[in-house]
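Rule-based calculations on the coordinates, nothing more; no lab input. Please read these numbers as outputs of a predicted model, since none were measured by experiment. Cβ atoms are built from the backbone, for glycine too; each structure is taken alone.
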Structure P
């Protein structure tokens, strides 16, 4: 049963007032013996219809902003006991534990009056944003994402917030869209030999039914073409293709160098995304059906929303559900959105069964 928008706003407004009063009175923790607290628990607990609606109305950043606001008010990173108990309940459920929540909110995990002051945390975040801008500038200069080793002097200012270089690049806006825009350019003066090599790559793609991986092309061909094209992505761009997109580059490259022992750079197809080149007429029709489903829902479907015949018809050609969605320009929903869609689908099934 859905909560009406006006009712949801009323619940949110009441919660704000409860939090303000509790902060002013210093009564932030849940009191089991308090009838009033038990009443609000029934209304706002996540297992209740109203509580679930209120909880889901908060984005991650909404909850993080509440933590940041408390830090500003207290002039230090808040402990769990220094936030209102309903917000604390929602934050713990969303992020798993308090240290993770503080990290998500760009706070220090050194909380309490003896921990980091708010101005220290704010200054550190300011420096972090400056480093991210330096990384963006470096990427523009290189026409590719910089490697961690090329930004080694700046790493210490990022460790409090990020674990991997992939997370850093994503925060800097250096994602697949950036790569497709900034890492490719037309090479105007290709020789007959180089054009013939590109044609060999095109033929290999036809055999595979997808853009080839670097390791699937002869070393001498890659070496010659790289002189002018600079990157594998740009080599493929010359023949109208994009490389197989790995889930995330640098996912296993940690800012803490001690964690990088025995790490190997891998190029794999599993869970990667690429344009499938050899679709049958039936598969092309199924791709269009999937595109229509995305448009009908106004978002990417979860697996359970895709008709079984459509799913089984495309999964073999595409290799993964993620790559299936890639064919229609969509990406899988995030964990939280997917769970919400599953709950809605399950609720609809219950409603329909009750009408029969």
Structure Q
């Protein structure tokens, strides 16, 4: 269900809770308004679900970039903005997302992922430094970004609430629902709600301040109880997303707010690629393969090219080298 009211949500609502009465009246799995909106996801009892974040934290700053604002050294890229004091905007304990715009394409790069436990900074007063081969290659080949957006990354507390606001089952590491969260580009750790905080499984460490990035879905395994509804609020970005693929078995989110179809997002992948999408009962993952331009289920041959899915998917390769990135095309375009 697509909701686009005449008057968009005010910017202040992007970072705060929607009125409960408003949420209760909605039955769509996904809905949004432009430029701010929300994604609503059902997390089924006794099932594994995926909480994707196709709406994004409020922008701290958005600026155009001139050719002289970008320098490269190997895979290291430095973006300079003399008009912005990044020390005033950013905190060494927090993580951020640097969103780079290339015309109608966007790359989003995590910054300071480990700042919540090992405070540090990848910026100075007027510059931000990132280490990314894809970005370095694009700049060196004469395709630099034309603008950037800086956002503060959400934390586990921000998404699921310090008080477990969506009512996942709490308890011990064995009895509580399990939330798997990325702690690097390729690895995840398991968390649970103890009754008063989010803890790392096998430890009493509070990881509520751990960052959650929009392209890295939370995997939530429900152990008991009833179905619950999770709502994520933020800004909408509809530009094509250029996603970094870190491994051959990458769980990703399109970073787009609407349910998409495989035909619409137009993934350019090798013939031996196998995609897993949440398309079965209770959003269970099913394998689909590309067959003469159509995406078909591996188990029964059903053509699912034009069936919307929530935006969460994983990619497997039989033999070919994993590409460094894929482009996810949006069925809508915007100047934002």
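Values as computed for the structure displayed
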| quantity | calculated |
| --- | --- |
| Parent structure of the calculated result -1500, given that helix-only ellipticity at 222 nm (-39500 (n - 2.57) for each DSSP H run of 4 or more, over all residues; to 500) is the read-out and P, Q the choices | Q |
| Test item: relative contact order in percent (Cα under 8 Å, 6 or more apart) calculated as 11, pick one of P, Q | P |
| At a computed 55, 52, 46 (Cα extents along the principal axes in Å), which of P, Q | Q |
| Value 0.85, calculated as FRET efficiency 1/(1 + (r/R0)^6) of positions 139 and 323 (r between Cβ atoms, R0 = 25 Å, to 0.05), assigned to which of P, Q | Q |
| Mean count of other Cβ atoms within 10 Å over residues 123-130 - structure with the largest value, from P, Q | Q |
